[in-house]
Structure 1
Amino acid sequence: MTESNDLIYGSHPVEEALGNPRRRFLSLTASKNAADRLAEVIAAAGLTPAIVHPRELDRKLGPDAVHQGLLLEAKPLAQPRLDEIVRQGVIVVLDQVTDPHNVGAILRSCAAFAVTALVTTARHSPEASGVLFKSASGAFEHVPYVRVTNLSRALDEMKSYGFHIVGLDSEAASSISGLTAKPPLAVVLGAEGKGLRQLTRSHCDELVRLDLTGPIRSLNVSNAAAIALYALRR
């Protein structure tokens, strides 16, 4: 195994990766039960797994990795540049969200709501990793993951493609339910605690909040992303 390759573990992430024709596989290590469970998918991918005891995967990945008896090594996916994404639908933009669990969960919501792409910063964002793949539960295979050097310039570039930039801010005067702009839309979410940076806010066309009626007026960023996407679909 090398750090330059994608190390994907867990049933859903591995199964989705094996079904992705854009993936180039290097090796598959599996327990006998896991290999039997995914026998058809593994055969269709043209792989012969190395059968090991689950403890061997514990040793390779660490005791906290929920690998479910599967470890796939593959070449990283080629991801598009910002100017190559489809200029329609909804894009989710992350402003320095660094937790791979959160980003993975957001990717999963993006896949569920057919989001066009997930855009994040090249710095202050998680690398593609086993934790991110596992948290995304296979969604990494379906949602283009675009990393940009300068987020403010990227937002301006998206505007030039016809996207209306909507920043999610718990203190915004307007509710997302009152949003009248039509796709293509880019929804920008900030890091938990800090929220959107001021420079990012200034490059949004408008700021909106979620309608939260309880005593807690903010949410984990991955939960906020899911609710915002649902609100936009309505």
Structure 2
Amino acid sequence: MESVVMSFDRSLTLNLKLQKKEYVPSHVCEVGVYLPETCSVRPFILSGMKASLVEANPVMVEKIRESFKAYPNTKVFPYAVAEQPGKITLYNRGASTFIDSVESPALINDQYTKSDDDRFEVESKTFDQMDDGTIDLLCIDIEGAEWFVLSKLVSKPNLISVETHGKYYLNPKLSEIRNWMKGRGYQVWYKDKSDTVFVRPEAISVTLFENLRTNLYNIFLWLRRMKGILLGRVQ
């Protein structure tokens, strides 16, 4: 229930923030949807906007399709995003389901030990096989595999939300993500408990106050990580 509430708050926050900026996307995409109720781009789908939803867990895929079947502009891609197409192993941890080969928040924050009971296999694709080049708002939350999306991104979104942190966890590809964003002119707009939201400043302006708030939040994140180091949860 907590993850559903948090995701609902996140989708509402993003929608309201964009309304204040008077920015309206035309094609939204979320990679790692989980439940339809937790979908970060849900408000845009309900408004009839074009949407691409990527979800690997087949049980969740059916729930998503059923929930959004009345919205013909929504397309569901039932695949895991990986370095190459084929078959890939995941571990089912609900909202924290992750690819076997990546360091996920479940391993760091929850100290989860991989179990064969949680293993399942799905078809994987590279993101350029799903990206038609028109996405202008992109949310990526796939538990440590976010770099697989960015490294094959065809579109040039004006907004990209990426899971970069969370409690004691840091995305294993954080340095690559930051360099990728910087090299393409993106700027941090804001951060929440787990995500960093990057924008193209020519499309969505970032104020001095928003920059200050992000800097203060960075101090909080650093202190939380130091706590993890002292507790032995972070190497």
Structure 3
Amino acid sequence: MELLIIIDALRRASGRRVTAVIPYFGYARQDRKPAPRTPISAKLVSNLITRAGADRVMTLDLHAGQIQGFFDIPTDNLYAAPMMVRDIRERFDVSKVMVVSPDVGGVGRARGLAKRINAPLAIVDKRRERAGESEVMNVIGEVEGYTCILVDDIIDSGGTVVNAADALLDQGATEVYAYITHGVLSGGAVARITASRLKELVITDSIQPTQAVKVARNIRTLSVASLIGEAIGRTAAEESVSSLFD
């Protein structure tokens, strides 16, 4: 609502062009109708932003790429992967790393990161019985002896990542880390992560970290300020944004 009001104010103040920079696009997980009589909230939010008067939208790691098509205005979907790759190369012996997708839906994202660091890929097959709860069923891939890095776009309750870490360690992984773009971390997620067997959770500051996140022993934050700043500069100068990720 705050964003919509600001866009309206800028429009009424004769702004030539309005770009909405939204590092974490809310309601992104409601991008389709998984059951009858459910909303497609991501489409509704995109309509609101467009109707309020935004000329362009800039966001980070959309939950589903097709959300870009919900907007009738140019939409830049930035990626945190290059920053994560840089951090992984600095901190790990890449020859002993295996990238893991915590569910089947995130395989594309995990495969992309694995390709960048030339690491093997594994998948955790999970079945979710109820919203906010997950049950790990099986690990696809030989993870024994590897340092496993879980890769995803959103961590909410933390249940999926904690269960995946347990499953990987039970299958012989030496250590498990998680690199996840958006740290929603709702409810008791921080306590769940802190008490887990996860060595470290690395998130970006696309959502402002709470005090609990800042003091957690095994949660670290990467800043996306330079990435978004560079993209804003290129947009203002009418230069290519996609070449940032080539």
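Nothing in this text is a laboratory measurement; each read-out follows from the coordinates by a stated rule. Predicted model only: the values in this text are computed from it and were never measured. Cβ atoms are built from the backbone, for glycine too; each structure is taken alone.
Comparing structures 1, 2, 3 by relative contact order in percent (Cα under 8 Å, 6 or more apart), which one has the largest value?
Of structures 1, 2, 3, the maximum of relative contact order in percent (Cα under 8 Å, 6 or more apart) occurs in 1.
Here distance in nm of label points 7 Å out along Cα→Cβ at positions 95 and 199 has been calculated and equals 2.4, so which of 1, 2, 3 was it run on?
Only one of 1, 2, 3 returns 2.4 for distance in nm of label points 7 Å out along Cα→Cβ at positions 95 and 199, namely 2.
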